[in-house]
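Structures for review follow.
Any read-out appearing in this document is the output of simple, stated calculations on the displayed coordinates, not a laboratory observation. What you see is a predicted model; the values in this text were computed from it and never measured. Cβ atoms are built from the backbone, for glycine too; each structure is taken alone.
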Structure I
Amino acid sequence: MRKELVENGGVPASLLWTLAIIAGLSVANLYYNQPLLNRISADLGVTEFEANLIPMITQIGYALGLLFIIPLGDLYSRRTIITVNFVLLALSMCGIAASPSLCFVLAASLVTGVCSVIPQIFIPLVSQFSLPENKARNVGLMLSGLLTGILGSRVISGIVGEYFGWRTMYYIASAIMFLCVFVVLRVLPDMPSNFRGTYAGLMKSLGGLYMSRPTLRLVSVRAGLCFGSFLTLWACLAFKLSGEPFHAGNNIIGMLGLCGIAGALTASVVGSYVRRMGVRFFNYLGAVLMISAWVLMYFLQNHYVGYIVGIILMDIGMQCVQISNQTCALSLDIHASNRINTIFMTTYFLGGALGTLLAGTFWHSFGWAGVVFVGICLSGISLAVTAFTKH
């Protein structure tokens, strides 16, 4: 039986964990392609650069969904929005699996990106209805679910792609999305809206929020830059490891995603310490860890240990940056939480799309050294933004 939620009144642990699991399952759709890009490239007869358009288009779709879908959570029933998105996700994943050409994959990937924004409805929901003293911790738990979904997606898709083909992974994902529809209808209660007016008025208010809150602009940009650095790694890792000297299969590439479990474990810890240690501290720490990871993966690029330790550092650093900045953003105005999260996450994933695009371009022209250069530059700019600002 669904329990009605009250603002700042607390979220039941059972609902919190269910939302975290569903968030992980839905965000996984964005990342199934990463260990499979070399297989998709060979199967569809396209170049590595063209295959790299798949994760980039998916990220752009996600940014569009954040911009146009997430604000609806302040205006309409969040339960209805989530249900519709899961249905569309199931159809788009099935479409990717059956696609005969790259154009069809790209079109379905765009829809997948748009509809995979469900976790970004959950996060402001949890922030709005959690007890004040538990907000950062609960947001951290949701992000742990997200990161676990990201890690699991790479591992599972790598194994499934290696032994059963890349299309099988997408058929499985489609079935999972259909299952999530029934879970959401079962457990998620209806909640009051935060905005009275029209959709046009709602979207217009985004501009007002963005222009009137410099802190929101700051935390969004520096988190987006680091996310671009993070996705730079995963955009080209399959190409790097499938070549000399590794000749790794999709299963090995996917298994490297397990190294990021350290980041998933870090997320809830960071969420608990943000108020105590401060947002700037975690931004410095996160950016430095990410730069260190890139340096390590450059000098040990022909050894698995370099990638194992590098991925661990990268994931921990990314969680430090995202949780601290997102918690800061969501605390700015509880009654505009979905719209604030829209601005934050749209900027965040545009940064991810930028990193993916630059990674593919520099990999094509300069190889792994070019990829490392992009990753260090994006993290370094984020670090400089923190150093020269007050928040």
Structure II
Amino acid sequence: MDDMSAAPATRPKLEGVAYGRPQQHPNDTLTRVGPGAPCGEYMRRFWQPVLASRNVTTRPREIRILGEDLLVFRDGSGRPGLLYPRCMHRGTTLLYGHVEPDGIRCCYHGWKFAVDGTCLDQPCEPNGGLNRDAARQPWYPVQEKYGLVWAYMGPPDRMPVLPDFDNMELEEGEEYFAGDNSMGAHGDPNGPEVVPYSWLHMNDNVMDPFHVQVLHSTFSVVHFVKEFEVMPTVDFEYITNGVIYKAYRKLDDGREVDRISTWMAPNIMSVPSVLLTHGRSNGLGFSVPVDDSHSRILMTMRMKPNVDFRRGAGLANMKPWSQMTFEEHQDAPGDYEAQAGQGPISLHSEEHLATSDRGVAMQRRMLEKDIKAVMEGADPTGVYFDEGHVIHVPSGNFYRG
């Protein structure tokens, strides 16, 4: 009888097969954002944009941010508020509350709360609530700036000032255009507001200049402009509060351009014009965690009214992302497909970072250092406590000669 256990002499040796691979895992330090998680506590030390100001109205709206379910609204006097949604009286949601000039009134028993959580009225109680001054609906401070509503969700005694950015000062005839529907991921005004993956996916993306040449230029379609087909020469540098890359291209027509893109802690992006227009960046983007496995990409730009900032880009001539079939997404993938394809939370242990990923590694190194500092009681890089501090944003497309 033949010895069936003996391997045939001609059987090829198999290498690199998937069998027996160890269980892979995410980098929890950078992806867990709920209360008490190291990254969650770090994120809470910064002002985070919640929604575009125009989308915060007297119609109460549920919002999830940093793993917390909250309620955002604007009172009848125009002040935005961000409250814990369950009424402190008996726990029904304030989503069905009615907004009045000074606050929001619960539908169940009429308790009314100001935007800072102060209880203003308890109509079922004697004299409108003899002890209502002791009642406080949990709330978070909010401010408006650059067309966005921002929230501070961290320890009250460590609340920094809401930052000023030197590239966001309006010039004559300009106004702020703010978006909160994650257009930076899919390029579609009617696309999903929340994308089904970790905030870190887009955060990594901003320090990845090489995917512009592949994904956005030469793989299938030109999402932006053909000049990005030129593979850049890239250098990465730390700045005081983040990382920048400098991508040099010598274009086919002989022009030479330096493109500088900026990431600032913890989740702020300033990408210059994707049309390669000369000049400084006129906008900011934010990869804001909704929870561990979802995020919302917000942006704000200085613009003149009625200007379509996508005009001239390849995306402007394509079918809108939300109208594309699955097969069309396969044929012409963009940032959304590449990032969603990493899964809700990427398995960072199986990555093989290379020299082109140096900017991503620098970002993550800075984040991990600052998360550790916060857990040890220090303030992170990029928070400021003095009014009037202006943050310099180096981003732009700068042509030589």
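When you work out mean count of other Cβ atoms within 10 Å over residues 60-67 for each of the structures I, II, which one comes out largest?
I
If you rank structures I, II by relative contact order in percent (Cα under 8 Å, 6 or more apart), which sits at the top with the largest value? Spell out each step's value before the answer.
Details: I: 26; II: 21.
Greatest value across I, II: structure I.
As an exercise: distance in nm of label points 7 Å out along Cα→Cβ at positions 196 and 236, calculated from one structure in I, II, equals 5.4. Which structure is it?
Numbers: I: 5.4; II: 3.0.
Answer by label: I.
Have a look at I, II and say which one yields -26500 for helix-only ellipticity at 222 nm (-39500 (n - 2.57) for each DSSP H run of 4 or more, over all residues; to 500), as calculated. Spell out each step's value before the answer.
Details: I: -26500; II: -3500.
Derived from I, not from the others.
Given a value of 223 for volume of the Cα convex hull per residue in Å³, point me to the structure among I, II it was derived from.
Values: I: 118; II: 223.
Structure II accounts for this read-out.
Looking just at percent of Cα pairs over 24 Å apart, for residues 52-203 alone, which of the labels I, II belongs to the structure with the highest value?
By percent of Cα pairs over 24 Å apart, for residues 52-203 alone, the leading structure of I, II is II.
Comparing distance in nm of label points 7 Å out along Cα→Cβ at positions 132 and 188 across I, II, which structure shows the greatest value?
Numbers: I: 2.8; II: 4.7.
When distance in nm of label points 7 Å out along Cα→Cβ at positions 132 and 188 is computed for each of I, II, structure II gives the biggest number.
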